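For reference, the structures are reproduced in the following blocks.
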Structure P
Amino acid sequence: MANKMMGIGASAGVAVAKVYILDEQPIVIPQDTAKDVTAELANVSQAITKAKADLENLQKIAQEKLGAEKAAIFEAHASILEDPALTEEFETLIKTQSYNGAKAIGEVAEKYIAMFSAMEDDYFRERAADVKDVTDRLIRYILNLPVADLASIAEEVIIVAEDLTPSQTAQLNPAYVKGFACNVGGRTSHAAIMARSLEIPAVLGLKTILSAVSATDVLAMDGATGEIEINPQKTDVWTKKAETFKKEKAELEQFKTKKTVTKDGFDGFVLEGNIGSPKDVAAVLENGGEGIGLFRSEFLYMDNDHFPTEEEQFEAYKQVVTDMQGKVTIIRTLDIGGDKKLSYFKFPEEMNPFLGYRAIRFTLDRKDIFKDQIRALLRASAFGPVGIMFPMIATVDEFKTAKQFTLDCKAELEKAGVAVGKDLQIGMMVEIPAAAVLADQFAKYADFFSVGTNDLIQYSMAADRMSEHVTYLYQPYNPAILKLLKLTIDGAHKHGKWAGMCGEMAGEPEAVPLLMGLGLDAYSMSATSITKARSIMAKLTRKETAELANKALECDTTDEVLALVHKLMQTK
């Protein structure tokens, strides 16, 4: 068996240590019916009480080790645990079908895990792991199975597991746990996010690592590249890697407080962070973010049992805008439908929901729902600079209708004496190729563009990025995509407007030189990618990136484009 493996580099760092196999007793849910429904309900209630106590404790541990932002993950877990809709579903199955408690929880959990897992957005897909973490804990208590205690590890190890849950990751002590390697997971999982905060290297998505190692093995890992070596022969290679990483890390640390400036002194590029809730702001500021380029407002809707009211939304938006202390906050209006469902609203069944009744198409049809959000956003704009961004815009008429609706709401508020921000911007996502092609027309009416790369790529290549059979067509660096980006950026600049990007491509080290060369103004990404992007910009001039982009636009293939980028970066 080969002693080298490649996975997904999820948390940077280099480690060499002995293997610690996390082999939890598997959950086997009994299928027998409940003999005493009252006793079964009491059993579930008791398990919920125990799990609540666990989560409170985990939140305290995470608060001390990781800070308030990461500790908030356990608040989210508590809200899953306390969700009346979930509890009601457990209880209904026990009362009406005499399910035992473990089976009832397992069945309900399976439904929600399947729903979140099917979502296209990585950020939302990881909610499946949260539901699994919480419900597995409940089931373990009901079945009297042990819950893993990783806080007691007292020697230097690398944990090898099928998966690590957020609650397990929070228990890890970096003094002893030097890294972890899992069969499943990705960069946006909560375990990966927490590993980055703890500065513990992590390689995920290895598929067979658990069966490839034994407890007597030593593991070497590179959490940036995703490389794993079992029982490494040349340890000096890994020592050198560790030294290089330490040096790079110290360099990136400086970029948290530096301004974004290119090698030739240009300071017009803006590096921002993507967030899903007000609690994510801290990480953006901590990493030197110069604004919020995407606030995914749908979390307010998905974490609810009703359409959030104007007041509920206003409080969330106001908090983010206030916390950003004068830096711009771009908030995307409700981007629901397709893969993102609501427990309290049934979308029509469609052959292809990704191309159907979703995002702006839904909100323009349901102006009662849209109005609550727009009014809340307008009111929040009185507390700092806000950009309102419409998703999934396909035609100029669509944008003009949404913009006019916003201006009408603004006039209503002002007439009633309610303050609205003077520096409000109204812009749009560019994620449909038709919008990119007509960018210069859209720019007559929109204050800004923000490119959603995931959708733009999959719609341009006619390839569902969730389908493993056509993943080869998910090509951010394909010259066709670069040409659509150039049309978008040039269209904005023709009318004196700015163009940004809020897809993950904005923070990819290989994309940054190309996007600089194409003239992209604002780059919004995961908070942890900001310093790397800033360090790359500091090494490059606009002249050399413009030459790179021009050559890339003439290429035939993705590989040719990437070869050009690598050639340029090797000289830096």
Structure Q
Amino acid sequence: MSVSSSVLNYDLKNAISKNRLLGLWRLMHGFQWKYIIATVSIGFAAVAKTCTYLLLRYFVDNAFTEGGTSINLPLIALGFILLAGAEGGFTFLSGRFAAQTAEGVTRRLRNYLFDHIQHLSFTYHSQTDTGELIQRSTSDVDALRRFYADQAIGAGRIFLLFVVNFVALLSLNVTLGLVSVIIVPLMFYVSILFFRRISKAYESYQEQEATLSTTLQENLTGVRVVKAFARQQFEMDKFERDNFEKFNRGKKLLTMHSLFWPISDTLCGFQMVGGFLLASIMAVNGQITVGTYLAYVGLVVWIIFPIRGLGRMIVQMSTGMVSYNRVMEIIRQEREPLDEGDYTPAAGTLRGDLEFQNVSFAYEDNPTQKVLDDITFACQRGQVVALLGSTGSGKTSLVNLLPRFYDYTAGSLLLDGVELRRYTRRFLRSQIGIVEQEPFLFSRTIRENITYGVGREVSEEEIVAAAQAAAVHDVILTFPQAYNTLVGEKGVTLSGGQKQRVAIARTILKNPRILILDDSTSSVDTETEGEIRQALQSLMQDRTTFVIAHRIQSIMNADLILVMDDGRIVQRGRHEDLLAQDGIYRQIFNIQTRIEDELEKEIASVSE
């Protein structure tokens, strides 16, 4: 059965509620009628089961009891068959619609979560562990699936079984009916008590499982570093500590479960034995018939079963409710507004003129600590601006303002004379190409990685041209499958320089108006760096380019060099101007020149 697009596109923020049961109900939007059908089907199955015992009473009292009337045995047999068929049929319908509800809700939830996480801000991702997000998107979503498939439907089943069979017991004998539910208040109290304790224990367990997932994810991602430093034992010890903590929390959780079952079984056992004893005495004394006794024995089981099931359900529902809270904590986060802004220039009209006017920036979690302080400079289309400074001086933070990964907190930043905040983030990011200091490649073919940033069909000639501009085309042709070569996770099968050049080709193919090269030649040798620099000269024409570099040789030809320290611009100018000044730039130049001279002398002495 197909699901309408309105159901699939339902905004799950509407399911946020302090009342978790109400929130879980809203989360079923579009599937609620299926849940109701599943529950009603259970009700009919319960009625069929109850009628089976009532028919048994009629049969025994009229066929085997002295003075009983003659009965139509084939009709009685047909009645048992029809009731069994009805019970089985309605149980099947209940299971079918429950499965559709559970799978439909969780399918939509997974899609929504994946989309929502991708649209959360850089600040949120920088403060949240990847393993935590994976845990909530998989384990917690699966806990909700089990809740809808078993516990939510089970709650309706328990309620209907109890009501139908309790009414049937009262119709048999009021005294027996009332005695059979004495245990309900006590079972309810015990269940609530365990519910509260198990909720806390399960939440703690899930948090530790997320920690363990983070540890595993970091280890697998950094496996090369682990092997390079022979830190396998250190990582094993760390994993063992986290795993042991998960073991302890899991043991505590299971201990609570194991305590609940014998307590509930003992209470229900006493209730059942007491009911059987009373019914036996009444049957011996002639207060009820043998048929009534047999019907009672069958029906009381279906009274005790819901009572015990109620306790089990209340306890197990704690896992679904805890997982609901954990998932909703992500959904509560506001999405990054990609289309926030009132100015979008016509296609191809963006020039790339930028002007920083006393721009300052501080992260939300530490607003008093300025990462950028009073930044003022201007650049025009076609110019190359180089940023130089020590680690943490604010270079990357400055260029992160351009695509609005973060918004500046003071001052004014103009793009083509228009305040940057007026441009939508979507438009800015379509016009800006970035080559990161640590390039990321997907586990796909080289062709797919190069074309990743282009939202259109790309010809083979364009792909080859971009690869040639990035000085990686000849390298790609040495692979057995050339551009169809699969790269490993994060491009692990490529060398650092090859990954860097594929990332540069990806940016070249995007053909942006503004280029950001974040130390993008740091992983290549001097010869390859020269090739890339030469290839990029034509690309940089008529484009504003920001180059972050640590080697002065990479930025000597820049139109404007900004030397940064502690979030401020301490020197500015061209290479020749800065060399003529006393300051950080000349110090760095002298140090790098001396190192290169010493290295050349050492190489020359070795070759001799």
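Bear in mind these aren't lab numbers, they're just calculated from the coordinates by the rules spelled out. Not measured: the values here are computed from a predicted model. Cβ atoms are built from the backbone, for glycine too; each structure is taken alone.
For the reader, a short list of remarks on this structure follows.
- Structures compared: P, Q; top value of distance in nm of label points 7 Å out along Cα→Cβ at positions 239 and 503, i.e. the largest, recorded for P.
- Per mean count of other Cβ atoms within 10 Å over residues 199-206, the highest-valued of structures P, Q: P
- Given 0.45 for FRET efficiency 1/(1 + (r/R0)^6) of positions 231 and 319 (r between Cβ atoms, R0 = 35 Å, to 0.05), calculated: source structure among P, Q: Q
- Origin of the derived value -20000 (helix-only ellipticity at 222 nm (-39500 (n - 2.57) for each DSSP H run of 4 or more, over all residues; to 500); candidates P, Q): Q
- A value of 69, 63, 43 for Cα extents along the principal axes in Å, calculated from one of P, Q, originates in structure P.
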